[in-house]
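FYI, it's all coordinate maths here, none of it is from the lab. As the structure is a computational prediction, the values presented were derived from the model and not from experiment. Cβ atoms are built from the backbone, for glycine too; each structure is taken alone.
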Structure 1
Amino acid sequence: MANRLAHEDSPYLQQHAHNPVDWYPWSQEALTKAKQEHKAIFLSIGYSSCHWCHVMEREVFENESLGQLLNTHFIAIKVDKEERPDIDQHFQEVHMLLNRRAGGWPLSIFLTPQSDPFYAATYIPPTRQNGMMGFDELLTIIAEKVSQNDPELFSNAQEIQSYVQQKEPPKAPVPLDKNLVERLVNQAAFHFDETWGGFATQPKFPQVSLLDALLDCYALTRTPSTLAMVTRTLDAMQRGGFYDIVDGGFCRYSTDTMWLVPHFEKMCYDNGLLISLYWRAYALTNDASYAHTARQSTRFMLEKMSEKGLFYSASDADGVEGEGDYFLYDYDAIERLFTSHFGALEAQALMEYWGITPQGNFEGHTIVHHAHPQAPQPPHYHEALKLLQELRTQRPYPFIDTKAIAAWNAMMVKALFDAALHDESFIDVAYESIEALLALFWRDNKLYHSTLIGKTPTIEAFLEDYAYVIVALISAYEHRCQEHYLLIAQQVANRAIAHFFDKGAWNFSHTTFVTQAPIQDTSYPSPVAVMVDGLLKLGLLVDGKYRTFAQQTLYFYSAKITKSPYATPKLTATTIAFLHPSYILKIPQASSTQLLQKMRHHYPYCTVAQHTFEEYLLCDATQCYLNAKSSETFLEKYISFTQSADTRPS
């Protein structure tokens, strides 16, 4: 028999609809019931493509006896962290407070009947394992303490709740200067993996915002070692494993240092951000492999992860037969397939090139990758790749969470516009996607966060949605200079300022959980940093008041930015942009925005506007500096102009 989650839109919540647990969605009904019946609350937060969330479901939430324990003594609440990031962020802070380390997913929180948290963990095994208390034992102890009104438990819970609600006092502002460029590069170099690219050790995340910030630094300094940190990382990531060379698209992270064995889920945000990064790297280096990786990943997202111009949130890591089974290959099967099509010698050459061996590289199977990236492609490469694709179609594709999220869709929209700068075949779908995003999420001058495609959204947007949508709208404006995109960007920014801005700081939400938005980049760049980026562009294009809000933000966080630029790469990058002159390229109506891409290759802080004169102008918000009749002459003047001392790091 289905529980209440069967009536929820979230695909993740629906995955738990047939557990023997009497789950509630997060609601006043559940909180009131806990208080009335004097039962502790068990809160479980996860998401649909989370491997360990699935493990805990199989071991704990599908266990009849544990379900009975929960139903008898607790009010059980399930939350999709992608649907309610405000709830997740609040209780991740609780986990950090109680355990002195970061949490993760699944996040498991126990609260008193009055909704005060007192115990926090991530994955909990069903029974005691390796000294870790099992779920059965934990439920029994907590149920007894709550029923007996254990004074220590309730007192501690109230103290924890009070502490979590306190806001961190602001630090005194410190001067911001262009030395941030050198400090960011030096800190990144300290953590850089010279052998395999990337930063720190396994698990390795792509850290797109750091790589993007380093490209800004390279554009300003032209220091080869700065660019090398980016290109070595991009080269290593696209060799296969973390990047799916068969279908395109990037996985969430690599479990090893070599970018070979990934966590196999594919997230909308990772792919949007990495597609933009690879196109930008292609523009700077002219390395065709970057364009190929970006193009294939864009096509994967359009073919597998989109509907009606919008993008799904994620595909799962786990298949029918276990983790990553859709993506893995069997040596004997591939040897037979390739030999029958190309002959024995050619088959062996292909298998050696892709690292397909009898022992495999993942639990006896093979993750296809470029084992010899410097070697030329063997004969029949493209035909063999097509066979690998066809072999996959015989297996069911992993579960896709069809929820659309405004911020993540905005990342993909920007990626499409970035792609269109190099491949005009993407321009129409880019505009189709921005229009679909606005039609679904921007309603009656209000932005919404997430919904299933085709359904009316009800969850109001969070700061990250506002920030990323503003940036996507500016990208849409830059391509055809259609004023209505700039007008909507202003409306979105005005509403964000009214609801989230707080004397230099930014709140993440204006729900029950009013938490300060993070300035550290997590799985994707900080919403504060992205908001500042958008406000700086609006300040240049529309009204200087937006730059004032950006300036207040940067000075509010200046102490944290200057202390550790590496910990806040996107906000550091926007600070560096703020400290350097920014320009508007004013172009004739019939001109192409390809010129803007070439300009950014030499100096990154410029945007575009259209005017009616038959010449090119370079201006800022108050005056113009250059003019030329042809784009070629203008670019020459621009390069010379931006190499002057006031645009370089001091």
Structure 2
Amino acid sequence: MGGKSDELDANQVYEMTIAPVSNETKPKPITSGPGFKINPLAVPGGRFLIYQNSSADPFARRVLTSRAQGQTSEPPRPTFSGQFPRQPARSFTLLDLKKGEVKTFEGGSPAVSPQGDSLAFIGQEGHDNLLNLIKLDDSLNITTLKKTAAPLAYPSYSPDGRQLAFEISIDGNNEIYLFDLENKNERRITRELQPDRQPHFLSTKKLVAIKGEPRHSRSYLYDLSTGKTRRIFHNESIRTIAPEYEWAYHPAGKAMVIVADYDGDTISPERGVYWVDLTAKVSREELGQRIKKQYEAETSLRARAQEFIKPLEKPIREVIASVSRRRLYEYQKNLFDFDSKHVTQPGNLKAIEYIQKTFESFGYQTELQWIPDRPNKTANVVAVLKGTENPDLYYVLSSHFDSNARGPGADDNSSATAVLLETARLLAKRPLPSSLILAAFTGEESGFWGSREFVRLAQERKLRVLGAINNDMIGWTEDHRLDNTIRYANAGLRDLMHAASIGFSRMVTYDSHYIRATDAVPLYEAFGNVVAGLGSYPVLGNPYYHTALDRLEVVNQELIEEATKFMIASVMMMTSSPSPVRDVKATFNPDGTATITWSPNPEKNIAYYEVVCQVGEKGPLIKKTVKGTRLTLKIDSAPQASVSQPELTSKGAAVKVFVRAVNRLGLPSWDHQLGT
């Protein structure tokens, strides 16, 4: 499809001969007239062409609205991946190329049978939704297969044309059903809380469906004969999430192409395109190698975790022994009783008053950070636990307390606010080496109002913020497992938080290089790559969030308790450890040595610095400890020249230099610094 520069209200569908190729081959329009035509689909047999009708120009550049920029009191709408914006197509057109006739049908999601003899689509009749079938002959007769008040979507034919798979929303959650076109009966395929969508047949007995919401989707294969289900795409890691975004299928169902973040990095703009051979089998040897690789990775993670666990194990266990599930529930219940805490609702100001009084009952002085230049009166509630050794060095523990306008927000986000309050209570009489800012943000659902005002004030006051943990939606789990996801920008904080889970909680933590759609965004923009957090999404998204069903009944109180223990341990380890070493520089000298320098850490109890140097990917590690901030050491291979770059080169071999501080407790920097 394409458009002409002088057609501002229309685009056309074109055809082009691709074999044989010649210089005379040019696209030719096969449609005409006004209107935007999207998703053209050729019907087998060559007689019919289908396209959907859109009210929006598919080629228009996307511009952030004031809502999306956080300039209004309404929450930003979700966005979707893909080349063109998703616009609701309320009608589609059937073009008869044989007769030159055009007929438009009200409805959407048209799907053509493999034989080209019928077309399924979703229609409406009053308040009911219809699964309809059009016979693709001269009659174009329409038959209604299913009529329901529940939303329907995405019909998909089996290869033999005898079955239709489709989505249906049951109690607000999408499930996959099959409709037998011969016997006129239906069968349920999926049955769980996660949304299941976009069914596609690989064969008459195998079906692919996408699980989860767009920010983190996973493809699953359903065996319709045995009922067995298996995950299709993975990155062969135990903990790291690999979000999928787009899918394309081999015509014979033998393979798939998947657009995904294989490495779990959703922050960088790059995504990969992966070929998945559905006929290949993993050998026993390959499986053994994968298991060995992940065993080694997990063993290494747990060994690194002990660096943070051992020095602080006794004081952390003393604190978390007093975590009260009763108090955690009371915090949530009190916030829940205010109903919606959206900035446009009375519950928002009630929550501000409650959180302020609760902080003050623990002995804190509080600050209300009123949000200026907004249409609604609202404020952050902030308390500070002053550090005993480094009072001018700050860490942040935050969560938003406001909710969506439609619901009470039990998981999103009274769950994390309860953890914030219980952490504040238990640390009030146990001050930490560095200062801890406890921040309850408002207006997250309206475009990060509170967190943006918080970072503005922090920068205006020239606060030295070394790290931040922001939590959002931490109380929902799909089954008996106590799962949560570490969302991080900084890999050092990720590993520190895994250590907290390993050492002090029964909660299992996964991880995703992810900060989108949370208050972590302003924190990251203001303070840099020193941000992490805990939350069920992007992988374990609560299907009830942003609905009236986000109630206390869907929150797992055992998970909240374990998350609190985990969070207290994370905060105590983070604020007690040295921050990352800054300004590391390494330069080769003509005599074959390298001089490494760095800035002194701001913490007062630094015992020494640990320097690690490696020549090449597999070269031996050279480890040195020094009291000062300068080290000269001999490199085995003499350099060609004096250089200073992210990875130094010595006779063509990359040289990596890492530096971290170690304090008198034996705690290392929670992230190392790569030399430049």
Q.
Tell me which structure, out of 1, 2, gives 0.80 once FRET efficiency 1/(1 + (r/R0)^6) of positions 399 and 599 (r between Cβ atoms, R0 = 41 Å, to 0.05) is calculated.
A. 2
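If mean count of other Cβ atoms within 10 Å over residues 151-158 comes out at 20.4 when worked out from the coordinates, which of 1, 2 was used? Mind showing how you got there, number by number?
Working: 1: 14.9; 2: 20.4.
Source structure: 2.
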(Q) Starting from the value 0.8: which structure in 1, 2 was distance in nm of label points 7 Å out along Cα→Cβ at positions 495 and 511 calculated from? (A) 2
(Q) If mean projected area of the Cα convex hull in nm² computes to 36.2, which of 1, 2 did it come from? (A) 2
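For which of the structures 1, 2 does the calculation of helix-only ellipticity at 222 nm (-39500 (n - 2.57) for each DSSP H run of 4 or more, over all residues; to 500) return -15000? If you can, show how the numbers build up before the last one.
Details: 1: -15000; 2: -6500.
Structure 1 accounts for this read-out.
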Q.
If distance in nm of label points 7 Å out along Cα→Cβ at positions 335 and 455 computes to 4.9, which of 1, 2 did it come from?
A. 1
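So Cα extents along the principal axes in Å, for residues 375-622 alone, computed for just one structure, reads 71, 41, 34; which one of 1, 2 is that?
This value belongs to structure 2.
Assign the value 35, calculated as percent of Cα pairs over 23 Å apart, for residues 311-462 alone, to the correct structure from 1, 2. Please list the in-between numbers first.
On the way: 1: 57; 2: 35.
Structure 2 accounts for this read-out.
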